[in-house]
Structure formats: C-alpha cells, structure tokens
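What follows draws every value from the coordinates through simple rules; no lab data is involved. Model, not experiment: these values are computed from the prediction. Cβ atoms are built from the backbone, for glycine too; each structure is taken alone.
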Structure P
Amino acid sequence: MNGEIRKFIFKDLQTVDGYIDPPDALVFLALLQAQNTHQLSGGIAEIGVFYGRSYFLFRKVCGGSEKILAIDLFDIDQEADEAVTQYSRFIENGERLHLPVDQDLVIRGDSTQLRPEDITGKIGQTRFFSIDGGHMLHHVVSDSALALGTLAPHGIIAFDDTFNPAWPEVTVGVTDVLRQRQDELATFCMTKYKTYVCRREFHDFYCRVINEAPDLYAFGHLETDFLGSKAIRLHNPMARRMIYEMMVRSGMRSLSERVYR
C-alpha cells in the first residue's frame, strides 16, 4: 500500500499546483497511517486548499469513507469574466486523479468568520487540521483558535510557512499561540516548511511515529528544543532537494521517488 501511495506522492500529486513538498507529504502519510493503525479517529480539515495538492493526499491516504473538509476563499487570480476558476480547477483535479471532491464538504468563504461548530457539525472532531490560509497575524490567531476548538484529544495541527521570512507574521502568530498554551500544546516535529503540534499527552506517541516511520528514514532526525518541547527536526539536505528538482524538471518525475529512499 505504501508503495502505491509513494508513487502517487512523487508522480500524480506533483501534477497539481501547490506547495506541499515530498518531505511533508511523507510526514502526513506517516501520521495519518499511525492514527489509522491505533484507531485514533476523527475528521480532517484544511484551511487553504489552493488547487488541492494536500487535499488529494488526504483523500488518497484516508480513502473515500473519511470526512475531509476543504476551506478556502477560492478567489485566486480570478477575473470577473473568466470561466475557469480556482474552484473549477480544484474539482477538475479531483476528477482527473479519480479522487472526486465531496462538494458538500467544501466551505467557500473566509475562515476567520467560521466557528468551531461550523466544522464539527460537518465532520465531527478533527484528528488532523492543516492551516495554510491567510498569512497575516489576525488570520493565524483566528485559524489557530478555530482548529483548537475542533481538535480531538489526539488531534494534530500542521502550521505551514512557520519560519518563512516572506511571511514573518505567521511565525509571530504560531509562536504566540504555542507560548500562551504551552501547558496544553507541544511541538513534536518541524520541517523546512511546516510545524506539527499536538496536545502534550500525545507528544511522545507522535515523536515515536516520526522516529520509527520507514518513509522518513531518508531524513536526518535532529532534536530541537522549542517552547518547552523536544521536537524532531527532519533535515532534508540541499543536495537531495536539488537532485529531486532536477529530475522533476527533466521529466523524470516517476523516478524521483528514489531520491527519498
């Protein structure tokens, strides 16, 4: 099964415009599968869908029976008279990948205007909540509160662009949330682009998942202290990233998976 999903990550998923790179896709895979194995159930929610790259990863890993909620304004690069929209491309990507979007579980609107019950009413408590919406401080604070209001006891929040210098207010917002709720929340994994957080009672469990996941053996596992937590920082060397990008740009997408073995 993992071989099929890895092929999907490195080949099919890369045909969808988006920003989740293979290292984080493999982290998503490891965490979701560990939750499945230990029967840690719940819905999955995503703020900031773009054209669906991470959404379709959720669909592929979790299957058609899982409730996955997509939240986005769906207004990127949209001209008033343009027939092809961000939303229509999202739907078309699902049809092309044979992972059709459940349009009853799509919220087209501003996430900062939502309440936790708007989400739990559709998918119940969340076991995985991906935050990649607006990148200003008020967006991050609002989206964090929304996620925490829906999170199951074993739930995970994945924050995107946490330390991206292009979006400094994301760093401020995430750090503020974690400092204010330091007794409750703990960071267990960090990558170049994302920070993964859970409740403290599940910190050791998710650290073991990251350390023991075969799909993550290719990365350096470095321990980092972050706001009272021991987090595993997955190191992806520049040389590997360059080889991967070169293979993709050379039309060798189907073989690029070997770089991350």
Structure Q
Amino acid sequence: MAQEWNPERYARNAAFVPELGRALVDLLAPQNGERILDLGCGRGELSREIARRGARVVGVDSSAAMVEAARREGIDARQVDGYDLPFHGEFEAVFSNAALHWMKRDPDAVIRGVHRALVPNGRFVGELGGAGNVAEIRAALRAEVAARGLDPERVDPWFFPTAEEYRARLEFGGFVVDELDLFPRVTPLPTGIDGWLETFAAPYFLALPAEERPTARARVIERLLPTRCDARGNWTADYVRLRFRAHRGS
C-alpha cells in the first residue's frame, strides 16, 4: 500500500523533520544564483531556506498534496516521480532530506536520475534513514502485521541502507563520495508515537482490513511503551541517519 501524505498532518506531527534538516542545508552550502533541485521537497520548508540563501530552487515530490502546499508557499514545485527524474544537466546541486528512504523500489534509478540532472561536478547532498533507523518501531510494526498473516517484507515501505551499501550505489551511479556518515539521532516526538504512526506508518495499517486497524495500532503502541516512552509520557524515535555529500564525476 502506498504511503499517504497530508500536508496539515505532516506540519502537526513532523515539523521536526525540516527543522533537523537545516544542518543539511549548511552542508549543501547553496551559492547565490545556483540552480538547485530539492528532491522530495514536501511542504517546501527547506526549499524556502535554500532560496533564502540566494539559490534558485525547483522542488519535486510524488505527492500532489505536498506539491500544492509547497506552491502556496511560493516554491516552484512540481509533481514528479523520483524514479524517473526528467531533468538533464540543469542543476548545480541536488538536495534531498528524509525522502530517499521512501524510494525503495529502485534506489539506483533515483541515483541515475540525479546524475542526469546535474551539470558536470554538480553535487548531490542528502540525508536518509540508514541501517537501524527506527529499529524498535519497525520491529513492532512488522511483528504486528506478521501476527495477522501478512508478509512484513511486502508491507514495509522503507529503504534503510548501510553506509557501505549506499556508498557503493553512489559510486556505481557515477558519483565521487566526498563524505558519508551514519549516526544515531534519538528524536523527540512532539505528538507522541500515535502522531508518528499516523504520519509515517500508513502502509502497515492500510494493508489490514479496516476493522483491524485500531486494534493493530493499539498493540504496536503497547509493544513500544516500555522502551520508547519515559516516565513523563514523552516519546522518542530511535532514528539513525545516513548523511552524505558527493559530486558527479567528470
């Protein structure tokens, strides 16, 4: 089942994603007048930050609702399939925050499309979930759908590569990797685990009959309560991020 994206829900439950992504904009170091593609732009918060630093930004996203939200904020946003980017030598840089791990079906096609989109020596700067990302949350979700007779691998929507795997994919795709780091980042959830599941885990619950979804969600929360919620009721997610900067080889 496809992931559902709702701009208002995202703003309510996941404002921490673009906020934490501002450090990635620093790594991108956009220059005045550069043309930069924001791959998986969402509501356009970081597109606006890149534009504020003087670059000309095009945002692309697979979600029509997110694209419309970004356009309302003044972003040149377009609904585009990340597996089939239509650009050829148009950008000095491609930027992507918290989007590449949703492109599970063919990550190499995404990398090839980024390579095509860049000018020679153009840079590719991104951050995605890496190996071990949301491991406890993912295990609870997979256990619940497995208990209901579904194959978790078929339901799971995420691509969380190791550092070694993603480096190899980038190099195979024609990139020189300048830096690549895998690091843990325990992340507070402002609306708790329920808000996180509502925003990011739709494929697991949509795979179930409608009448089973509330019980399944409650059981997932019950599994996570001992380790992801503290005595004051504050929830965290066990994030692990893979951040990289690479450039297109000549």
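Looking at relative contact order in percent (Cα under 8 Å, 6 or more apart) over structures P, Q, structure Q comes out largest.
When FRET efficiency 1/(1 + (r/R0)^6) of positions 23 and 231 (r between Cβ atoms, R0 = 30 Å, to 0.05) is computed for each of P, Q, the one that comes out at 0.50 is Q.
Tell me which of P, Q gives 18.6 when you compute mean count of other Cβ atoms within 10 Å over residues 167-174. Source structure for this number: P.
Please state which of the structures P, Q yields 19.9 when mean count of other Cβ atoms within 10 Å over residues 63-70 is computed from it. Structure of origin is Q.
Suppose you compute Kirkwood radius over Cα pairs in Å, for residues 143-190 alone for every structure in P, Q: which one lands on 11.5? The read-out comes from structure P.
Looking at structures P, Q, which one was mean projected area of the Cα convex hull in nm² calculated from, given that it came out as 12.9? Label of the source structure: Q.
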